[in-house]
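A.B. asks: Dropping the structures in below, format is structure tokens.
Derivation of every value follows stated rules applied to the coordinates shown; laboratory data play no part. Just so you know, these numbers come straight off a predicted model, no measurement behind them. Cβ atoms are built from the backbone, for glycine too; each structure is taken alone.
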Structure P
């Protein structure tokens with residue numbers, strides 16, 4: 001199957017369990033395991049467990065918690081295709097780190113399509129596609145794209161600032177070239 005995790009995740013009114021498993025295909029231990037994998041199990045237990053009611057649109061959960069619920073849904077389904085549409089754009093760095101760790105660990109054998117503006121979230125992906133005006137401008141590994149002197153991806157990385165760019169180059173396995181000031 002396919003799962004989509006969006007910037008504004010879909011949350012339904014109903015119980016936490018219903019939100020993760022509306023058709024009740026999975027066992028309670030499986031649902032709890034998915035919550036544990038995204039770091040939400042203790043929070044859910046604090047709220048009152050899987051039977052805790054979620055308000056309309058998940059108003060009684062933070063945006064980060066709604067993102068993690070959406071990710072737990074994908075983990076539970078063991079989706080082979082995951083689409084992340086700016087999934088970490090509106091969350092704090094801690095939640096971003098949890099989401100990134102979950103993606104790398106739980107979806108190792110899945111196809112993950114990520115739409116992102118934060119370069120660090122995709123720097124280690126197998127293939128990066130740079131879009132410009134709705135068209136593919138560049139495509140390749142971060143390493144290859146960073147070696148293109150006048151490339152768009154390289155320009156985006158360089159615009160992040162000296163320290164951040166150096167970190168991104170290192171993550172991509174490329175030695176940063178010092179441009180003359």
Structure Q
């Protein structure tokens with residue numbers, strides 16, 4: 001599977017067991033993200049051991065399933081992967097300095113608000129607009145979560161987090177305000 005990805009094959013979703021005989025599934029996931037620079041394929045890790053969950057953030061998985069895996073869990077993840085595939089076809093549209101912009105939601109790492117200005121950080125750079133983070137949050141896809149009065153993040157780029165801080169794409173650390181900590185934990189751990 002890794003070799004076919006390296007040769008240009010396209011997958012929307014990969015279910016990846018963590019415990020292989022010859023290689024660790026987490027290492028395979030890291031190679032997909034880092035060596036192949038593939039952030040589009042969604043990865044669902046599977047293991048009998050819950051302890052792996054915290055190690056997975058650097059790989060940015062779509063989900064982590066604990067064995068035994070139910071048929072419903074597989075179907076739910078397939079639906080989520082299809083929704084994410086559509087995400088790359090949806091755009092955040094805005095106007096700034098008499099110019100119109102369209103940024104794929106899938107490319108947005110996070111939004112940062114200061115006064116009436118909102119800065120958009122993407123995989124490819126930054127953009128600025130006049131606006132309010134509350135309005136952006138209302139219209140953003142469900143995987144964008146508010147972590148602070150000033151930050152709205154794309155959960156799929158979280159590579160590390162603790163109670164009061166998240167790291168986005170191994171680049172920047174952002175504070176989680178106390179009032180958002182419980183919600184952030186619930187979303188990132190995918191608790192019911």
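A.B. asks: If helix-only ellipticity at 222 nm (-39500 (n - 2.57) for each DSSP H run of 4 or more, over all residues; to 500) computes to -6000, which of P, Q did it come from?
C.D. replies: Working through the options, I get structure Q.
A.B. asks: Another question, if that's okay. Suppose you compute relative contact order in percent (Cα under 8 Å, 6 or more apart) for every structure in P, Q: which one lands on 13?
C.D. replies: Q
A.B. asks: A value of 1.6 was computed for distance in nm of label points 7 Å out along Cα→Cβ at positions 79 and 143; which of P, Q is the source structure?
C.D. replies: Q
A.B. asks: Identify the structure, out of P, Q, from whose coordinates FRET efficiency 1/(1 + (r/R0)^6) of positions 63 and 167 (r between Cβ atoms, R0 = 30 Å, to 0.05) was calculated to give 0.70.
C.D. replies: Of the structures listed, the value fits P.
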